[in-house]
Structure I
Amino acid sequence: MEKVRLNNGISIPYLGTGTNTYGKENNDYNGELNGNFEALESAIKLGYRLIDTAISYRNEAGVGETIANSGVPREEFYITTKIPAGDQYIKDKDTVRQTLDKSLENLQTDYIDLYLIHKPIEDEDKLRLTWEVLEEYVSNGKIKAIGVSNFSNDHLKTLDQYATVKPSVNQIKSNPTEWNNEQIKYMFKEDIRPQAWGPMKCSDEQKDQLAEIGKKYDKSWAQVLLRYQTQRGVIVIPKSHNPENQKANLESLNFQLEEEDVKIIDEL
């Protein structure tokens, strides 16, 4: 698995799997939990090691159990989860600590590789106290890296005023419908690694253009799209319930796009 080094010196896989519909009826984000994590089991067997979950997905415990029962050593995984911005999770420092401890329990682990704030916390006092507790858990080894999700550049600048540990990752929307290139450029300048959620969304016309490029490499439109992102330094977390598609996503890392094709994709 191709990896990239974060600003804390620890490497993260360039490609992982999202889990926001795993373990739910009809593979529906809002579906009732049904304990069926066959899709995650399949991903792990195929070689996925970056596993992305969140408290808001309601399936931390199922994800943790699946990882624990996989037979793969814990140290081979890179586990990400996220704290919501609601008061029940971040009201005060003790509440944040309880939230983080519950994630550790759910994920059946002594440490979490990457813990993100799931969306901007507009109350700056609560943002600060949440970040300070995350830094505390980095210092005691219970979290290896901390970061944010869906933060604008202005949100990052606010955090920078008092953070003593720089966010390692900002997980944002990035796909042909909205590349967010200016934000990504800013993150690279600040040594914050961009990670794309929803990386596969695009129009039928864009799929056709990507598929045309893919003919040169014997790759699908989806593989071309994922490779474009990882080749420019963006981590991706595509999610699939189909083992064939999961395998194909992994195989997006085994070729290199030529510069002329990168320029075409830039303009999609």
Structure II
Amino acid sequence: MATIKDFIKKHPVITYFVMTFAISWGGVLIVIGPGGIPAASKEQFDALLPAAILALLAGPSVTGILLTGLVYGRAGYLEFLSRLFRWRVGIRWYAAALLIAPLVMTAVLFALSFLSPQFLPGIFVSNDKISHLMFGLSVGLVAGLFEELGWTGFAIPELIKRYSVFITGLIVGVLWGVWHLIVCYWISGTYSGELSLISYLLDPLLLLPVFRVLMVWVYDRTGSLLVGMLMHISLTASARIISPLVIAGVSLLAFDLVWFAAVCGIVAAVAVANGGQFSRQPIK
């Protein structure tokens, strides 16, 4: 008779995503309480946000570490640690991990700022640039370190055994985007205006899947969980540091669409540079 452990070993990816969503969304709902979505006020959202974020991050991190042991045992943890501390990967991969997100975001926002000054990057118009920068870096560090223990630590290595870099990126990217929806729906209650709810729900689904393709490409070429974490840190920190101070509704949707097009262009350029496909052979 098959046991739960047998099922997990046979279906590790399905188990990973089910557990991640159950822990993250279940934890967020416990923090928010019944009737707390969408948020009734910005004050309510701000007060509960730290606890909700901790609950959200517990999903991918706890699941990734737990399943590594259940599926692969001690050898799995040793291999996990080797990827976590693999730093000799070539400077170009560090450049790709750290610079793609901030450079593309800045370029997109400056282009849109010709239409409206509300699109100016937040770091340029903030009254307290040091606090704004430090807060963005702190959020990026926490999100990148904890989330990638699961996404790149467990899910991506499992999927890439069976699928291409592109397909693996889309699978993880779409589910990564959906994973964010509970918080996006929650915060949508603090804003009003045309297309406010739609813009917040589409935000992660436009931004994250195509960017995750690039993240899987960088991981595939380096085999480094550390570099994967740095790329996530760069993306999240950039979103907090560079994004306009106040953006919602139609403006947020416009930014998302232009950002989506720009990153799709980078994905296409990478594919063309690799002969029409993403290489699956790591290059150190």
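Figure out for me which of the structures I, II the number 2.5 belongs to, where distance in nm of label points 7 Å out along Cα→Cβ at positions 121 and 177 was derived from the coordinates. Source structure: II.
State the single structure among I, II that was used to calculate Cα Rg over 2.2 N^0.38 Å, for residues 129-168 alone, giving 1.66. Clearly, the read-out refers to II.
Each of the structures I, II was assessed by mean count of other Cβ atoms within 10 Å over residues 33-40; the largest value belongs to I.
Taking P(r) over Cα pairs in 10 Å bins from 0, in percent from the coordinates of each of I, II, which one would give 6, 27, 36, 23, 7, 1, 0? Label of the originating structure: II.
The value -25500 for helix-only ellipticity at 222 nm (-39500 (n - 2.57) for each DSSP H run of 4 or more, over all residues; to 500) was derived from one model only; which of I, II is it? So the calculation was done on II.
If FRET efficiency 1/(1 + (r/R0)^6) of positions 137 and 209 (r between Cβ atoms, R0 = 25 Å, to 0.05) is computed to be 0.05, which of I, II is the source?
On the way: I: 0.05; II: 0.50.
The structure behind it is I.
Between structures I, II, the calculation of relative contact order in percent (Cα under 8 Å, 6 or more apart) yields its largest number for II.
Quick note: the coordinates plus some simple rules give every number you see, no bench work behind them. Just so we're clear, the structure is a prediction, and the values are computed from it rather than from any experiment. Cβ atoms are built from the backbone, for glycine too; each structure is taken alone.
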